[in-house]
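Structures given as structure tokens follow.
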Structure I
Amino acid sequence: MPGTCPHRDLMDRFFRPRSVAIIGLSRTTGEGSFNILENLLNYGYPGQVYPVNPHAAEILGVPCYPCVDELPVTPDLAIITLPRHLVPGVVGDCARKGIKAVILVTQGFAETDAEGIRLQEEFLAALASSGTRLLGPNTLGTVNAFDGFSSSFTPMRRADPLPTGMICQTGFFLAVNLAPSVGLGLGVDVGNAVDLGVVEFLDYLGGDDRVEVIALHLEGLGDGRRFCEVASEVTRHKPVLALKTGRSAAGAAAAGSHTGSLAGEDAVYDAAFRQAGVLRLSGVDELDDVVKAFLHLPPLRGNRLAIVTATGGGGIMAVDACAGHGIEVARLSGDTLAALKAIGPPWFEPGNPMDVWPAAIGKPYPLVFAEIFTRILNDPNVDAVLCIGGAVVSTGTDLADFIEAAAALQRDKPVVWWVQGQDAPRIAARVEKSRKVAVYPSPDRAVRALALLHRYYSAIRGRRPEPPATLEGIDALKARELLRREAGYLGPAVFDLLAAYGIAVAPWAATASPAEAGRLAGVIGYPVAVKGYGAGLVHKTERGAVILGLTTRREVERAAADLLGRTPAEGLLVQKYFAGGHEVILGGKQDPQFGPVVLYGAGGVHTEILADVSLGLAPLSVAEGRRLLEETRFSRILAGTRGQSPGDQGALLDTLLRLSRLIADHPPIAEIDLNPVLVFSQGCVTVDARVRRGEEE
């Protein structure tokens with residue numbers, strides 16, 4: 001279960017402190033003053049507050065103290081808002097006073113200049129071995145609408161809290177009514193996260209029973225592996241939604257300058273979130289939409305959607321949205337279709353989408369809508385219903401009231417509503433207050449939210465993490481020794497490295513002599529390929545350093561001499577040549593946030609052009625390995641199409657799992673490419689590979 005946060009009592013001090021010291025509190029109050037004490041009192045904080053300001057006897061009627069040492073008690077939490085040059089000394093004062101939780105509002109540290117770096121190192125040194133933990137710098141801190149606490153220097157209006165938690169790397173989400181912060185229960189701006197960060201607060205919110213859904217805004221992560229461990233546990237019990245910014249190269253650079261965080265490759269974040277069960281979202285609107293779905297709707301375990309619409313055009317839009325988000329348009333049962341046909345005129349042919357207007361000709365529209373909606377909602381072939389229509393009020397019958405009541409009676413099926421009209425915002429707010437129906441401004445946004453609801457309840461909630469695959473025939477000591485012999489890119493020893501992990505490679509031999517190349521070709525067996533290798537031939541094909549399909553000794557000797565004469569080859573590789581097979585690429589790298597990562601996709605000379613790849617964190621489980629193979633477009637080709645025989649996916653999976661173990665076991669491997677790996681109907685073989693060695697183990 002979540003809630004295993006090892007320092008929960010300490011973390012509580014950031015959200016529900018019994019007493020707070022505000023150090024550096026301004027004497028200016030009123031509108032535009034950004035006075036933390038004033039905001040805290042207006043927010044309804046019930047605890048004790050101790051302002052620290054040597055130039056004031058009291059502020060807003062609350063007695064002030066000249067310094068931390070003269071506080072009459074040791075408060076649970078200290079909030080520091082001082083010029084940066086004073087911060088190291090005051091952090092040290094808090095640690096000596098025994099204050100275990102500190103929120104540092106001040107900015108201008110390691111994210112700015114050399115002096116900021118020095119001051120940050122100084123205040124972190126003051127924390128060392130003290131047991132005091134720090135949130136920030138450059139943060140609004142925390143918000144707890146359940147218990148009436150906010151450390152924000154911007155005024156916040158306390159509303160009835162919803163069971164939501166948010167962790168963000170910008171105070172913007174907490175400072176304004178930016179969805180999904182409206183009605184937020186618990187929130188934290190981690191700021192520059194030089195001590196406590198996303199991982200610790202995710203662990204904490206995961207264990208709070210008042211929080212049903214957690215939203216994340218991330219610019220970067222320091223310890224990606226630890227994040228995945230915590231998120232994998234939390235997502236088994238409650239959804240975690242992530243808005244990761246910095247997707248583009250320009251965005252990634254901006255993220256680094258804003259928080260000092262390092263932004264990893266976007267595709268690696270995708271892979272990490274998927275393995276951890278985190279639902280990645282594309283923007284603020286989607287974040288709001290999906291939070292709403294989890295707060296208002298019951299679990300969606302099937303993906304069959306019925307569409308009840310007041311407009312045929314709207315129904316077509318909804319069908320298009322289903323196709324775009326992997327939601328199935330439900331096939332209504334025979335009983336339902338017969339009952340619907342009896343409602344309309346003789347020529348009426350019901351279906352899905354179900355256009356209500358033809359059936360309502362000459363009848364009270366709301367009553368017909370209610371009957372049709374109820375029939376479809378109760379159909380056993382339907383898992384959820386999307387309503388499309390305006391907010392119609394006629395003869396005391398309000399569709400909003402009806403939809404809300406119907407959804408309440410059938411709580412095992414989500415009901416979403418695309419409502420139009422000038423009165424739509426008011427109607428939407430009233431309906432959603434019941435937390436039984438979710439209202440969206442378009443069918444695409446409604447269906448997209450349902451798709452993520454379905455993904456969570458069908459594939460993430462309750463799942464148990466699988467251990468890495470168990471593999472035999474691995475010689476890790478031999479691999480370590482091979483990696484110690486060479487720096488930079490490995491030469492032909494790369495094939496010995498792969499063989500040490502049981503990865504099948506094309507038979508090969510290395511030489512520097514054309515004559516010896518001819519002799520070795522006869523030993524290996526024709527046909528063969530001759531390749532040049534060396535520091536200047538990392539990309540051999542582009543440099544013309546690969547000659548394939550040689551069938552005689554004379555051809556081999558001529559090819560070898562030619563390669564040595566026109567390329568910067570340091571030596572020659574003679575290798576068994578295999579024709580046919582499906583070409584795939586397997587690769588790996590050490591990611592700065594997430595550690596060892598593996599890649600699979602369409603291979604050969606068009607790898608970069610096709611860009612049809614999937615990624616996973618190494619070492620892979622068997623299930624994750626299968627997922628990588630299945631989620632590329634190339635998987636359909638590998639399965640056998642247009643007369644081509646299918647590839648041996650079992651052998652390919654084994655190779656992928658072994659590669660994932662190799663890069664996980666040996667951090668000195670900075671990058672590794674197996675391209676191409678030829679996949680035959682039986683077995684697969686690596687015919688080219690390169691490894692770039694990084695630091696010593």
Structure II
Amino acid sequence: MKTSMSWLRRYLSGSAVATDAVERALMDLGLPSESRETVKTCSGEDICVDVEVTSNRGDCLSHVGLARELAASGLGLSLVMPVAEIAAMDSADVASVFALENTVPALCPRFLVKVIRGVKIGESPAWLRACLEAVGQRPINNVVDVTNFVAGELGNPCHVFDMHKMAGAKIVVRCAREGELLSTLDGKQRKLKSDEVVVADSERAQGLAGVMGGADSEVTAATVDVVLEMATWDPVAVRRARRRHVLTTAAAYRYERIVDQRTLAFAAERAAALIVEVAGGKVMSGTLSAGAPEPNPMTVRFRPSRCVALLGYDIAVDRIVRHLRAVGIEVGPLGRSGDDLLCTIPVHRPDLTREVDLIEEVARIEGLDAAKVQEKMSIRVASPQASERARRDVASVLTGLGFFETVTFSFTTPKLAKAFTANELSPVIMDDARRGDEPALRSSVLTGLLACRRTNQNNGVKQAGGVRLFELSAAFAEKPGTSKGQPADSVEAFNIGMVMDCPGRSVDDVRSGVRMMRGAIEALVAALAGDAAMLGVEPATPHASAFDGAAYGKLTLVGKPLGYFGTLEKSTLAGFDLAVPVVCAEISLAALVAHYPPKSKVVLPAAFPGVERDVSLVVDEGVRWSAIDAAIAKHRAMPMVEHAFVTTYRGKPLAAGKKSVTVSLAYRDEKRTLTTEEVDAAERAMLGKLKGDVAFELRV
């Protein structure tokens with residue numbers, strides 16, 4: 001932030017303070033200077049200090065903002081806010097000559113319009129030109145110079161249009177039409193995209209919102225009536241448009257750091273008053289305004305005791321209150337017992353959202369050197385968080401099953417991103433020429449794993465039982481906005497991706513690979529959620545086009561979505577040029593960690609021997625194991641204590657459309673040894689009841 005010392009002193013009262021003292025005070029407040037130079041202006045010499053402002057302190061990208069900081073610093077200075085007294089008013093209402101429509105309030109929270117009629121365009125007065133020249137800006141004309149001055153004074157960028165060049169005497173804030181052309185003030189014609197916001201008249205775009213105005217409505221020496229725009233924009237939309245068009249402007253830089261809509265009214269009045277002062281004319285009565293509802297003031301509970309605990313030194317409550325009020329925070333009692341305070345955040349400080357942010361403000365104003373440096377540091381050793389232990393256990397289990405952990409690239413091609421994106425979502429495409437052929441963020445961890453598998457194959461890597469890879473990483477997608485102009489909501493998930501080679505290319509080999517992947521998933525779930533956790537596996541329609549619907553299943557854990565696994569669709573597999581089919585799985589780490597750590601249950605060893613028997617049930621091909629499992633669990637009664645899936649057989653002598661499902665049944669009595677007759681009776685009873693739920697024949 002290039003700062004003119006003479007301009008800055010306009011907003012400070014008190015004893016004169018040297019530039020060196022100003023720089024030291026700003027540095028103590030976390031605003032160091034990067035350079036300092038003496039500059040010549042039309043009014044003489046001035047000192048320009050380039051202040052380094054962090055991205056969360058957009059309020060300090062203005063002379064008033066820096067003056068506010070200095071007034072709180074203890075230099076004995078007071079903040080003097082500029083006034084907005086309009087010298088000449090037109091009794092006619094602005095709505096009688098001009099109109100405003102804001103169709104995208106989500107991207108333009110507030111847009112204000114004031115009209116000044118009868119201005120005389122010319123050279124700015126010396127004081128105005130000197131302020132702009134001191135910070136490296138070239139004066140243009142009195143009206144445009146006012147807009148640049150207000151941006152540098154208050155941190156509110158604004159723009160002026162020649163009213164008679166606006167078709168239909170109207171401003172429409174809307175999204176650009178795909179391919180719409182706009183001639184910007186830098187003399188270039190730009191082709192716009194539909195996700196960019198424009199300020200338009202009733203016919204065409206007249207400015208790229210928050211970035212640069214249009215040449216078609218530029219104020220010139222022939223201009224008589226001007227339309228003053230004061231607005232705020234969605235920072236992401238401004239940043240996206242600026243990067244796409246390779247534009248760097250002071251307005252975009254400021255908008256990307258949040259301009260609160262509640263600051264616009266005063267800034268508009270100030271700009272209108274200055275235009276009348278330097279260019280004459282009259283301001284029409286009223287202000288056109290359109291956008292989203294004004295947000296309520298943000299309040300934060302503040303505990304002085306917590307402040308003292310975090311700072312590590314005692315500080316009186318009244319001193320804390322004084323420091324908070326010095327930076328514009330309203331402080332009052334919370335209305336409950338104790339010393340808790342209720343703090344109302346000023347509109348120019350969107351970075352203050354938590355109690356700890358306010359504690360940092362107290363520390364800044366008190367001075368960071370007030371915190372004593374301890375000669376020794378006490379450290380308490382604590383066990384890792386459950387989430388970290390769970391991640392370690394995931395890696396331990398999978399490496400024990402022959403998987404190798406990988407770290408792959410987060411970008412992929414748009415084609416692959418689309419193929420692996422859930423049908424109801426869209427891939428995230430980065431508008432960055434440096435990304436080349438891979439500008440899309442991965443929508444699945446599997447894209448990187450499959451690329452890694454291809455690299456291993458191309459380098460001749462072989463592994464007994466096939467190559468197995470896994471990765472814990474984030475995947476990204478977008479959920480389209482629910483209404484026109486509303487930005488897409490980003491969706492980010494941290495997943496466990498797994499890729500496993502099938503033993504070969506035959507159908508039986510692929511089935512074997514699917515069973516092995518299911519076994520790996522079951523082992524992972526048992527290790528992190530416990531043996532009792534109910535893992536559900538159900539055939540389903542693939543969530544994305546990359547997968548083969550003939551071998552795809554969704555996973556649930558205790559009835560809630562966990563992930564999916566299955567084989568790839570042929571074209572997807574061919575795209576990675578893999579020699580053997582692979583089975584893929586993607587599991588939500590959060591859903592798995594929610595059941596961590598697993599609950600352990602200690603059971604004494606059985607005192608008497610048990611009996612295990614296998615029964616083979618011949619059922620229709622469409623009968624799932626889950627149905628058989630649920631039916632046996634429903635009718636199971638003592639002395640049967642357990643049952644488990646063993647295998648499935650298809651082929652002769654079974655008829656077409658039939659399969660044989662073998663189930664292991666375990667019987668035990670805790671007090672004595674069971675007889676064969678008792679086991680036979682229990683088995684017949686269970687199978688008899690089972691036929692009411694599942695149609696089967698016993699295979700002998």
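Every number here is computed from the coordinates shown, using simple stated rules; none is lab data. Nothing here was measured: the structure is a model prediction, and the numbers come from that model. Cβ atoms are built from the backbone, for glycine too; each structure is taken alone.
Looking just at distance in nm of label points 7 Å out along Cα→Cβ at positions 122 and 194, which of the labels I, II belongs to the structure with the highest value?
Numbers: I: 1.1; II: 5.0.
The maximum falls on structure II.
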Practice item. Output the label of whichever structure in I, II has the greatest value of distance in nm of label points 7 Å out along Cα→Cβ at positions 18 and 186. Key: II
Review point. Thinking only about Kirkwood radius over Cα pairs in Å, for residues 50-209 alone, which of I, II has the largest value?
Key: II
Point to revise | Highest-scoring label, criterion being distance in nm of label points 7 Å out along Cα→Cβ at positions 154 and 666, among I, II | key: II
Revision key, fill the gap. Working back from -10500 (helix-only ellipticity at 222 nm (-39500 (n - 2.57) for each DSSP H run of 4 or more, over all residues; to 500), computed), options I, II, answer is structure I
Exercise for review: Please state which of the structures I, II yields 110, 63, 52 when Cα extents along the principal axes in Å is computed from it.
Suggested key: II
Exercise for review: Taking distance in nm of label points 7 Å out along Cα→Cβ at positions 378 and 490 as the quantity of interest, name the structure among I, II where it is greatest.
Suggested key: I
Review point. Here distance in nm of label points 7 Å out along Cα→Cβ at positions 90 and 386 has been calculated and equals 5.2, so which of I, II was it run on?
Key: I
